[in-house]
Structure formats: structure tokens, C-alpha cells
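Next up: some structures, all given as C-alpha cells.
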Structure P
Amino acid sequence: MESLTTKFQIYKNYSKDLIKLSAPIMAGNLANMLINVGDVIVAGRHSTVTLGAISVASAIFMTFMIAAVGLMASISPVVSNLRGERKTTKTLFSATVKYSLFTGLLFYLLIRFVIGHIENIGLAPDLYPLVIEYLDISSWGMFGGLLFVALKEFLQAYEIVYFPNLITIAQIFLNLFLNIALVFGMWGFPQLGVKGLAIASLIVRTFGALAIFLYCLPFLKGRSKRVKSYIKELLKTGWPISFALFFEFLGFNITAVLVGKFSSTLAAAHNIIITITSITYMFPMSVSNAIAIKVGFANGEKNILNIKRYSLAGIYLSVIFMAINALLYVFFPEYLLSLFTNDSKVILTALPVMNIVLYYLFFDGIQCSCVGSLKGLKDTKPIMLTMGIAYLLIGIPIGCVLAFKFNIVLLGFWIGLAMALFSACIISSTILMNKIKNIQKTIAYRKP
């Protein structure tokens, strides 16, 4: 029987492993988020209408991008499992590239279809033309964006995490420079407003894809005989992740679109809150990625002890981080909001929501860690069902009732989102515990 001190030391060591792997991933994820933060800050300084427009346009674009990213998210756990089984995987690189480009084409066509039906959403008149303008240009960034994610996932399976995330950090500065230059017409560039934000986004995504592809050129050597089975496994593991992410971001983006139907001020406030919470979310998200890699390798080795310990260590880390982070939301909410806008009306509109955000983030941290473990175990269908139930059957209906029936608009929608994450937290943690117990029973049964 392990003592409390021994258990603490064990989980401390496992936590160190996760932090070591997740730290560069978090830097990259945070950098990726800061790219979006740059968009929000520049748009907010340009005008409230511009900020409201990219809130809606980004919500639509990212709904499809995130669904496509879900298909890429299966790469690192699948390759990690193969590595745990001691199988050759580097020869699968070219198949990974083709997989990302084909997926990019599919989702590009879907966005072009949506652009032709934007009028059916019923946006505020001042937002409508700007949303179309942004989507028309940014849709081309789907190819570069997905290629970058796919190759980053491939490298993460080998725990190569520094270079891909350095690229993302470089993208922050490139994006900020291009945003300022193209939105405001600085340094000899034309003043393009929302169009400038879209062009900057396209250039940044293309730059990232080219940089990481050049870094990965040594992987082009050799061919694999397992390409078909590899792609089949990617799709089998990836499509539930894709739908899970789609449901999650659909929940947020339906909220963004519905808020946009009320006023530009509410849309701007909602966008700022999403941006702030998304930055906080970078830690549990990065830990989740590390958990998926470590649990995936352990699953390939059939090492139930490591599966359990990496899963629990990840949950502990997320809970501790969210508890510490809550202090910022309690004591400095107005300051956090003022970093993104100087519009006092927008700040006063967003302030009451910050208390709800505390609960939302705490539940999100736990469910995110559980999702990382389930990805590593390649058991992703429960993730899809959990997110579908949480957002489409619980979160959005509660938000709509509070907003449209009781006229509690922004606060009402965020109460719905918090309830969605609470449900996802309970369901995903229960599924993970049962999954680990079943694996343990299976391994015990197979022993002679």
C-alpha cells in the first residue's frame, strides 16, 4: 500500500513529465491565441463595428476550421500508439501531408457554400457586408492552416515540440505587423479595414505551413506499406474528435451569431470574453495534448499504470491552474477587459459575465484533461457524444431561453455555456474512469 508521501512523489514526477512536454505546446497554443488576440485588439481600435464583424466572421470560419482540425488531432495519438507498439512511423509523413491537403479542400468548399447563404443568418445590416468580405479571403487559409496543424501533430508524436511552436510565436509578430499595416494603412500599405485582417490571416497561415514543411523534409524519405490502414485509423479516431470540436465551437459560435443579432456592442463584449477565456484555456488544452501523447504511447505498450497516472496527473494540474487563475477574474476583471477595448459601454456589458466565467473555466479544465486521455486511448466516440449533449441539448437551449424569454442576453448565454461544460465534465470523467477499469480487467484476463 503506497503512502500519501509516496503517491505525492509519484504524481509529482508524472506531472513534471507532462509539464515538460506541454510547456512548448502551451507556448505555441498561447502564441496561436495571441494571433487572434492581435486581430481583436486591432479590430477594436479600428471600430466597434469592425470588432463585431470579425467576431461573427471568425465564429463562422473557426467552426469549420476547428472541425477540420479535429480530423488532424488524431495524428499524434495514432502515431504515438504505433510508436508504443514499436512500429515504424516516419515513412507515414507523405500520407499525412496528403491527408491534410485533401481535408483542406473539402472544408474550403464548405466555407464557400456558406458564404453564398450568409443572408439567411439575419445579421445586423452594418455587419453583413464585412462578414462576407472577411470569409471570402480567409477561406483560402484553410489549406495552409491544416497543413501546419497536421505536421505539428506528426512531430508531437515524437515529442518534437519546440520548432513548430517557435513558428507559431513568429506568426504573432508577423500577424500584428500585417494587421496594423493593412487595417490602418501604415508604412505605405493601403487602408483596408476588415479586408486587411483577412489578408493578414491568410499570409500568416501560409507562412506557417511553408516553414514547418521545410523543417519536415527529411521525413519524405522512404515509403510505408501501411498507408491505407494508417488513413483508416486517422479517420476512425479523428471523425469523432472533429464532431466533438464542431459541437463545442458550434455552441460558442451559435452564441456569437445570436448575440450579433441583438447589437454590435453585445457582439464585441462577447468576443472579448471569449478571447480572454481562450487564453486561460491554453494551459489545460496543452496539458491535454501532452496527456494524449503519453497515454497513447502507454496504450501501445499496454502499460495500464502509466495510463492511469498520466490521466490523473493531468487532471490535478488543470484543477490547480484554474484555481490560481480564478484570482485574476475575481480581483481584476475590469482591467482584463480594458486590455481589449477602451469602450466603457462594452466593458460594463461584459463585467457581469466574468463571475460565470470562473465556473465555466474550472469545469472546462477537468473535461479537457479527460478528453486528452480518451484521445490517447483512441476511444473518441464518447467525446463526440458528450460534446453534442452538453452544447446542443443543454448549453444552447438554456442560453436561448434566458436570452429570448427573460431578456438576459449575454449573461444568459454564458450561463448556458457554463452548464454545458459542467455536464461535459461529469460525463467525460465518468467515461474515462470506466474505460480505465475495463482496460485493467482486459489486461488481467489476458495474463497467463
Structure Q
Amino acid sequence: MTTPSKARFWHVNSLKVRMLLSTLLMTVILLPVIGITLTKAFEQQLNLAMKNELKAYSYSIFTVAEVENSQLLMPDILLENQFNISQSGLYALISPLVNHEQVSKKVSTKPLWQSQSLLTLPLPKELPTPDVGQTLLSNIELAGSQHLLYSFSASFSDNSQAFPITLHLIKDQQGFQQALNDFKQKLWTWLLLLMVVFILVQIIWLLWTLKPLTVLTHELESIEKGHKNALDAEYPKELQQVTGQLNTLLATEENQRKRYRNALSDLAHSLKNPLAVIQSQPDISASTSEQLQLVNQIIEHQLKRAQSAGQSSWHLGVNVQHVVDKLTTTLAKIYQDKNLSFLLDIDPSAIFKGDEADLMEILGNILDNACKAAASKVAISVVVEEKQLVISIADDGKGIDQSQQAMILSRGGRADTYQAGHGIGLAIVNDLLKSYQGQLLIGKSAELSGASFTLTFECSS
């Protein structure tokens, strides 16, 4: 829980990222689909409007057309002025319907009539010939540009004889394409703007919706650092049950630890009197007396733990520098005849997730042994790297042989370097490390040439 909130926002396994990705996915997919749909609908409406326009022009031409003696008669000037102006973009021609029973047959036939607007342009070589009463809408290329071709077949009566013809209306699509392009440009501009606004609104809404989770994360971090004992912020009803259960768990754990400390203290006190009676007997052997003294030291140790750690709990972080400062001050007084120098390199933000008494027990035993073995210097380094708390303690003494490293971690084992003590300190350290899933590496210090103890603890993420 010590990862910064910004880093957590972009972490793959994150509710914020999942919701944001789903919003972006919906936006990127839905709005373009809407844009394509509107573009298709607008294009269809333009085509329909142009078809209706050409159909109206066809009716106006058929109105003025006449057939006499198998000849088509057309006025020189049409009512629609675009047909009278050369290359106006609107053209008309009439061709005979050679075989009106064949649908969409293309023939090469000289036109019966063509509008003045078409006189300076090359005529299309092939034109569709729909059945009488039928229409066809197609595209052709004329003078190097695309045009829309509307073909309509009709039959005139000349002395009771049928005179089938096909009227072809040709309209330049430049205006059509210009209108379509303008519509697309405006549509996609507004859709992109809407997309940006929609994404910003979704991000703001997302941050506001998940704000209680951010508050919960910060409160848990404060509890881990020992700044708070419970969750006391206002949470929505969906989280109130969770926060209530967490507070109950924290209070229950603290009460259980207090009861454990009290029971440990009561047990130690109850054993002291019988041990004192046994030690006062005049006929006990020296080895028995030594073992009784060892048991008494263990009881004193447990009493000290019970008295010093009664208020600590697993979720209350312990500042490592604070503990190291207290231990070095005490050890400097104890070993003042050696005039030891403590070389400290400690990250002030380093936090040990556990009991302060346990940390003091672990560091106290190792530092005490380092002070015994050191000639003049003891180095302490505390860093947090890759979600791990790493504590290194080294001295400039003789060091520890590799063959002795496993032995000194066993209860009662003692290296020759440490001439005082009963050899239970490092065994207690080893037991405490196991309870915190920590690791202890014993080696040789590269800087001081003496023994080196490296402790590693996993930090909460």
C-alpha cells in the first residue's frame, strides 16, 4: 500500500484503468459508428434528392417533346436554362430505344436530340436502355469527371405506331461531392470534439466515483505508518460494511495482542518464584545452577518484551531510524571502554511492519554481538529497495567462519568471536525472523572486513 496513487492509477490491475479503458473503448467504437451511419444516411438523402430533381427535369422535357412522321421534335430553347448553356453541368439527350424488351442493353446509336449544353462535349459511347416506363440511375465519366446518369424510357404514339425513346439526363457530381465533403468535415470535427469532451467528463466522473477508494487507501497507509488506529472517514454505504469490519478486525487484533502480552507477563511472573526457590537450595550442582540461570534470563527477556510492546500491533509501522538511534545510544554507554564509532546510513522513511519490541530484540541482539566483536567500528545501513526493507549490520572484528554461521543461529550455539553470553540471542533473532517471513544472511563485510548481518523483510505494496 506504499505505492504512490499515480503509479497505482496506471497499474494494469486497477479498477480505475479498467473503467477508463471501457469508457475509451465505448467512445472510440460508438462515436465513429454514429459518424459513419450519419454519413451514409446523408449520402442516401443527397442521392434521393438528386434523383427526384432529375425526374422533375425529365417530366419537363417530355412535356415539350413531340413526334410527327416518326420524327422527334424538340424546341430550340428549354425552360431550364442550364440545358441551354454550354458545359453547364446539366445535360440531356434522347436516343431511340432499339429493343425495349431487353433490360439494360447497351447500344451504339446516334442520338435523336441533345441539349445545347452538351454540344461541345464528347457523347458517351454506350448508354443504358431500360424498359419502357422504367428508370436507371448510374455513374459515368464525362470530360474527365464523374457524373450522375439518369435514364428513363418512354413510348410516344405516332399514327397508332409506337415510337419508343430513352431520355438521358447527365448531372455533374461536383456539387454533390462538395456538399458531402462539407458535411463529413463538419460531422467528424464535432464528433472528435464530442469525443474529447466525453472522455474528460468520464475521467472526472471516474475520479469522483472512486474517490472513496483513494481515501480508504490513504487511511490504510496512515494506519500502517502508525499515524492512525482506525478508519474514521465518511464512506458511501457500499463501503461502510467493509470499513466497519476492518475497524473491528484492527480492534480485535489489538485486544488479542494485549491479552497475549498480559498472559506472557503473568506466566513469566508465576515462574520466577519457583525458580528462586530452586536456586536457593544449597545442594544443586553447578550445571543445574547454570541452566536455572539461563531459564531466568529467558523469563527476564519475555517480561521485558511484554512490558515494552504492549501497545504495538502488526499494522502500526515502526520507524527503523528511531529504534536504531535508541539502541546505538544505549550500546555506546555499555561499551564506552571500547570507544566504538557507529557509522549510520539510514533511510529516514524506512518502516518496519511489526512490533517495536520485536525489532528492538532483533537489532539489539545483532548489534550487541557486533559491539562485542568490533575493534572500533560498527556500520548500520537501512534502505528500502524493490519493496523490501534491507538492514545491514557490519563490524571490523575478526568475522565469522562459514562453518560457524549455521551453528550460531541454533539455540546455545556461540562463535569464538563472542566470548560473553549464552548463545541464545541469535537463535531468538532467527525465530523472530521466521515469524515475519524475514531472511538473515551472514557474511563478510567488504568495507570493514568483519562480520556482516543482512536482514531482509518484505514491505507492503
key: Of the structures P, Q, the one that 1.51 was derived from, the read-out being Rg/Rh (Cα atoms, Kirkwood Rh)   = Q
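With relative contact order in percent (Cα under 8 Å, 6 or more apart) as the yardstick, tell me which of P, Q scores highest.
P
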task = Supply the structure label, taken from P, Q, corresponding to helix-only ellipticity at 222 nm (-39500 (n - 2.57) for each DSSP H run of 4 or more, over all residues; to 500) with the calculated value -27500.
result = P
remark   = Candidates P, Q; FRET efficiency 1/(1 + (r/R0)^6) of positions 146 and 354 (r between Cβ atoms, R0 = 41 Å, to 0.05) computed = 0.00; producing structure is Q
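No lab work stands behind these numbers, since they all come straight from the coordinates. Just so it is clear, the model here is predicted, and its values are computed rather than measured. Cβ atoms are built from the backbone, for glycine too; each structure is taken alone.
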